[in-house]
Every structure is written in structure tokens, then in C-alpha cells.
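A.B. asks: Structures are listed in the sections that come next.
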Structure 1
Amino acid sequence: MSQPLHTVRFPGESQDYRNARDRLLRAEIELRRQVEATAALRRALPPGGLVPVDYYFDDEGDAPTDTDIERQLRLSDLFEGGKNSLIIYSYMFGPAMAQPCPSCTSILDALDGQVPHLRQRINVAVVAKSPIQRVRHFARERGWRHLHLLSSAHNTYNSDYHGEAADGRQMPALNVFEQRDDGIHHVWCSELMFVPAEPGQDPRHVDAIWPLWNLLDCTPAGRGGDWRPSLWYERH
């Protein structure tokens, strides 16, 4: 029998449970090491390609949805306060879609509360292809308060950075950019979605910013097979 990893115990646990839990704990330690090793590889990436154009995004700001007030911001305008890193999430909400993607919406439900913390270190934005008034209307209905929501209705950002397929389908891409002396460079994209799928395995390319699945992975039932989040749920 291997040496116990710590002395903390919980009410009523058996030795069989503790033995199995220690095996799992060793796997969790190894996973932690692998997560940090992967993050170190990500940080060590050389600069990616220069952004080809300083995209103009539609930004309604804090204007009410029943006005025509609208402004445009360039990609370079999104780098604020001396912070050189920018994360952009491509939200699956195109003009032909009756409603936004429920999974993307679940991600943004959680991200909205984290934005004030993230803005202490980095710049964060969310880009959708629908007109900005439509995006902002849904955001208000959803109760989002902190997300910087933009529309790419009049530029090619989505297609250039793989938030949109060639046939116009919207894709859930997370992209990171860095402002350097010679311009804005692309740094990283959630490219796991482009890798051939493994049997029975979701791409999990944006799981790092999606707490829903990480919490469900802690439970006996796990992710629940084919279950996916919905936009709205009945009250119980």
C-alpha cells in the first residue's frame, strides 16, 4: 500500500474510498503539472502573424436600444490602460440566427462577472456578427453588465480569425492578441476545434473559460452524456 498523501479525512469515509481517492489525487497532481506545462508552452510561443487590418467594430456603448446612437472602434482602440494583451471571444450570434448559441451564452453568463477582475490585467471583448443593437438588446435581456460587446457586421474579423466558416456558419473561437512595437500580433487561438475529433470526445477547445463543465466533472454523473445548456430554464 502506498503512503497516504495527506492526513485530512472526511466523516464516514472507508479505507477503500481513501485508497481510490489517493489514486485520483495523484492523477490530479499530474494534471496540474500538465496544465502548467501547457501554459508555459503557450507563453513561450513566438509572435504570431501581424493583424492585416485595424478592423472597425460597431459599438453601441451604453446607449439605450431604442436610439440610433452608434460608434465605431478600431481593434487598436481595444488596447486600453497600457495593457498589451487582448482576448476576443467570437460569439455565435449571426444575423441569420433566430437566437444566439446557448453554449456560447452559458460561457458569457460566467465571463460577465469575471470581466472586472480580468480588466486589471488584460483587455477583453466579445464579437458577434449580428448588428450591434441586436447584440446589446439580448445582453440587457440577459442581465450582462460588464462584457464589452462589439459587432463585426461590417468587417471580415470573424472569417479572418475563424469565428465564421466559409458557408457563413458562426464558430466559437477564442483569440488572443498582443500589441507590440511593430503592430498588433495574433498570439493564440482555441485551435483544438480544428483537430480531427476523437471518438466520443468533444473538442473542449473553450473549456478553460467555461466553468459549467469543470464543475460537472467534479460530480458522479459528470457531464451528462448528450446534455447541453439551454438559453432559458423553467423555474422549479
Structure 2
Amino acid sequence: MAAGYAEILWTRYATRLLAGTLVGRLPNATASIAIVLFIRAEGGTYSLAGALAAVYGVANAVGQPLLGRLVDLYGQPRVQLPAALLSALAMAAFAFTGPDQLALAHVAVGAAGLFTPPLEGGLRALWPSVLGKEEQVHAAYAMDAIAQEVMFTVGPLLVTGCVALWSEQAALLVVNAVGVLGALSVVVSEPSRAWRSAPREAHWLGALRSPGLLALLGAFLFIGVALGSSPWPVCRTRTGTAATRCTAG
């Protein structure tokens, strides 16, 4: 299997597209922890931090299929790069305004999630044109999935490293700026510029017309609820004492 992955990575554009996609998705992989760390550093509560992280996640879930449709219509460069820029600018606005203006903070975080470019889906659409053999395409899908898991593990470490070196605000700005560079690396490549969606019958539900896919999405929905509903530990310090009491909140 490792030899097959190495053969794929030696293919022209493969390493660049995979690395660019991973770097471009770094803001998405780190948004939750970066938002929480930033809000706490600014004196906000865990409840507010969790709410803002949830806004980002919901907006991201809404924006991905919508942006994917636009990619099908107009191509990857004309959608992915503007979306990455808008997402980074929205997160920068959040980083500079902070939690003092709650409405603006929610709007900025929601816009950052909504405009997160669908780079992972774009990469999966590019593999057949980059790789010549069908078995390589399936291997590339598996390699891509593994790389995404690694990125979601390494990403939070990079955020905490930025916080340790600079600040929570700097972490938000740096990660999103790097994400734009990753998206730029992908969309200026020849496969991304040449890619066009295959002609097909349009339907507003798209792939959701498949009963099997609906069942799979339903299963993942409940898995996500179980994973995402773990309570945040909230520590409260009693006024006038050094005692701290931690509860689930």
C-alpha cells in the first residue's frame, strides 16, 4: 500500500495538489479550537466560545454544498480562491473585533464558515484527470482520507504553537493567511484550471436523491452529535478565595 501511495505522489501535480489542499483546509481543521482559545483569552465565557464555534460549523455545513454547485458551474479557480479570501477576511474581522460586539462576531464567524472553500471535494474531482489508472484513483481517495485525519490532528498543535509564540489573535490570522496560500497553490495549477464538471441532469437535491447516501448521512449525523455534545469543563473561582470549582458547562 505504501508503495502505491509513493507512486501516486510521484505523479505530476499529485503532491502539489494534496499538500495545497491540506494547507488550504487548515483553517477549517483548526477553527473550533482557535475560536475557543481566542474568546477565552479575550475574557469571554466557554458558552460564548462554544456558540461561536457552533456557528462556524453550521455555516460551514451549509456553505460546502452551495460552493460545490458554484464550482460545477464556473470552475474551481473562479470559486475556490475568492471563497478562501472572503473566509480569511471574515475571520480577520472577528480577530480584530473580538467578543465585544457580539452580533458582529457571530456574523463574521458565520461568514468565515460559509465561505470556506470546498477544497477536499475539489481534489477528489481532480484525481481522475491527474492519475491515469482507475486503481490509482481509488488509492488516492484512501490516501487523501488518511492525510485529512493527520491534518485534523496536526492542525490544533500548530494553533497552540502560534499561541505560545505570539497570541491567540495571531493564531487566527496566521492560520487563515496560510489557508489562502494553500488554496492559491491548488487553483493556479493546470489540473484545477483545466477541470470542468461532467455534463449531467441538474436537480436541486443532487446526490441527496440516493436513499443509501441519506442513510449514511443520517448515521454520521448521530455520530457527530455524540462526539460534539461532550460538555466543556468550566472552572469557576469563588470571589475572595483561591478555591476553584470545575463543573461541566
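Read-outs: derived from the displayed coordinates by stated rules, not from any lab. Every value quoted in this text rests on a predicted model; they were computed, and no experiment measured them. Cβ atoms are built from the backbone, for glycine too; each structure is taken alone.
A.B. asks: Can you say which of 1, 2 returns 30 when relative contact order in percent (Cα under 8 Å, 6 or more apart) is computed? It would help to have the intermediate numbers written out before the result.
C.D. replies: Working: 1: 21; 2: 30.
Matching structure: 2.
A.B. asks: Oh, and also: Taking helix-only ellipticity at 222 nm (-39500 (n - 2.57) for each DSSP H run of 4 or more, over all residues; to 500) from the coordinates of each of 1, 2, which one would give -9000? Intermediate results must be reported in sequence, preceding the final value.
C.D. replies: On the way: 1: -9000; 2: -25000.
Label of the source structure: 1.
A.B. asks: Compare distance in nm of label points 7 Å out along Cα→Cβ at positions 78 and 110 across structures 1, 2 and report the one with the greatest value.
C.D. replies: Numbers: 1: 2.1; 2: 2.9.
The structure with the largest value is 2.
A.B. asks: Suppose distance in nm of label points 7 Å out along Cα→Cβ at positions 38 and 198 works out to 1.0; of 1, 2, which structure was it derived from? Could the numbers behind the result be given before it?
C.D. replies: Values: 1: 1.0; 2: 4.0.
Structure 1 accounts for this read-out.
A.B. asks: For which of 1, 2 does volume of the Cα convex hull per residue in Å³, for residues 142-221 alone, calculated from the coordinates, equal 185? Before the final figure, lay out the partial values.
C.D. replies: Numbers: 1: 185; 2: 176.
Computing volume of the Cα convex hull per residue in Å³, for residues 142-221 alone on every structure in 1, 2 gives 185 only for 1.
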